[in-house]
Structure P
Amino acid sequence: MKPYPGFTLIESLVVLFVVTLFIALPSIVIQDAKETLEVVHFLDHFEKNILMTQQAAITSNERTRMMQRDTTTEYYFYTDTIEKLDMPKDLRASRIKTLYFNSGSGNNSSLQKLHFYWDKNNQKITYSFLFARGHYEKKITTIN
């Protein structure tokens, strides 16, 4: 039996290590999940804003457009209002010209492609805008 009750230095350090592990590990995992969700959330809103911009051209009988700012991190969708969408830091994007949707039909007359590069997941997400339909094809490929 010990003459003095209490914990030894080793026992105290082990407890401190375990407590630190329980506190630090979830915050690291949560940060990684947060960054992934930001990218998925951006792409979802990007697709919905394209659809909304096209549908606004059809219903309002006015030409609408999607514009990428020079920084390639800001996207503006011009309908009866202006929607701004900021790209997360984990993504990079190729440069595109302004994409117009014709009044009444919602068609666009460009065959532009927009590439998003998600380096963390080694993915390239390509949006190919289809001729005279206003729709797009989304293709996800792995970058080597």
Structure Q
Amino acid sequence: LINLIIQKVRSSGQIVFAVASCGIAATLLQGGKTVHSTFKVPLNLNYHDQPVCNISRGSDLSNNIQNCALIVWDECTMSNKAAIEAVDRTLRDITGNNTPMGGITVLFSGDFRQTLPVVQKGTRADEVNACMKSSFLWSSI
């Protein structure tokens, strides 16, 4: 179903970013890549108070984001909320739109009963706190 949505939007000439939290899941998406490689998410999010992605304004990637119709983020439940929040801050900055995800439609997919974010030497409570349901964005998405 996700690939059908991607194909339908792209067939109308619109830009779709198909990303996943891990490489295996990304290979199952049409034109899929990991969220880290696509949006230049910092690898160690713990060293930053409010991390942002390493995307320069005026770059090709920045321009494609501004013209993007849809972002599909598969296995989002595996991503640390800090990564999702970093992408949110970056999209808001690039688009100049202060609504969640810079006003871009984002299709999140994943199963919270499967793998939660990995927290090095963390407890189960740390893992739950790192998941997107604990993010300030949750009520908006």
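No lab work stands behind these numbers, since they all come straight from the coordinates. Being a predicted model, the structure only gives us computed values, none of them experimental. Cβ atoms are built from the backbone, for glycine too; each structure is taken alone.
Quick check on the output: 2.1 is distance in nm of label points 7 Å out along Cα→Cβ at positions 19 and 131, derived from one of P, Q. Which one produced it?
Values: P: 6.9; Q: 2.1.
Structure Q accounts for this read-out.
If relative contact order in percent (Cα under 8 Å, 6 or more apart) is calculated from each of P, Q, which structure is the one that comes out at 22?
Values: P: 16; Q: 22.
Only one of P, Q returns 22 for relative contact order in percent (Cα under 8 Å, 6 or more apart), namely Q.
Supply the structure label, taken from P, Q, corresponding to P(r) over Cα pairs in 5 Å bins from 0, in percent, for residues 35-98 alone with the calculated value 4, 18, 27, 24, 16, 8, 3, 1. Could the numbers behind the result be given before it?
Values: P: 4, 18, 27, 24, 16, 8, 3, 1; Q: 3, 17, 31, 27, 16, 6, 0.
The structure behind it is P.
When FRET efficiency 1/(1 + (r/R0)^6) of positions 91 and 115 (r between Cβ atoms, R0 = 30 Å, to 0.05) is compared over structures P, Q, which one is greatest?
Checked P, Q; max of FRET efficiency 1/(1 + (r/R0)^6) of positions 91 and 115 (r between Cβ atoms, R0 = 30 Å, to 0.05) sits with P.
Out of P, Q, choose the structure whose coordinates give helix-only ellipticity at 222 nm (-39500 (n - 2.57) for each DSSP H run of 4 or more, over all residues; to 500) equal to -9500 when calculated. Provide the component values of the computation, followed by the final result.
Values: P: -13500; Q: -9500.
The structure behind it is Q.
Out of P, Q, which one gives 46, 32, 26 for Cα extents along the principal axes in Å as computed from the coordinates? Write out the running numbers ahead of the final one.
Numbers: P: 90, 36, 23; Q: 46, 32, 26.
Going label by label, the one that fits is Q.
Match the computed value 10.6 of mean count of other Cβ atoms within 10 Å over residues 11-18 to one of the structures P, Q, and report its label.
Structure of origin is P.
Work out which structure the value 4.2 belongs to, where distance in nm of label points 7 Å out along Cα→Cβ at positions 27 and 67 was derived from one of P, Q.
Details: P: 4.2; Q: 3.1.
Comparing all candidates, it corresponds to P.
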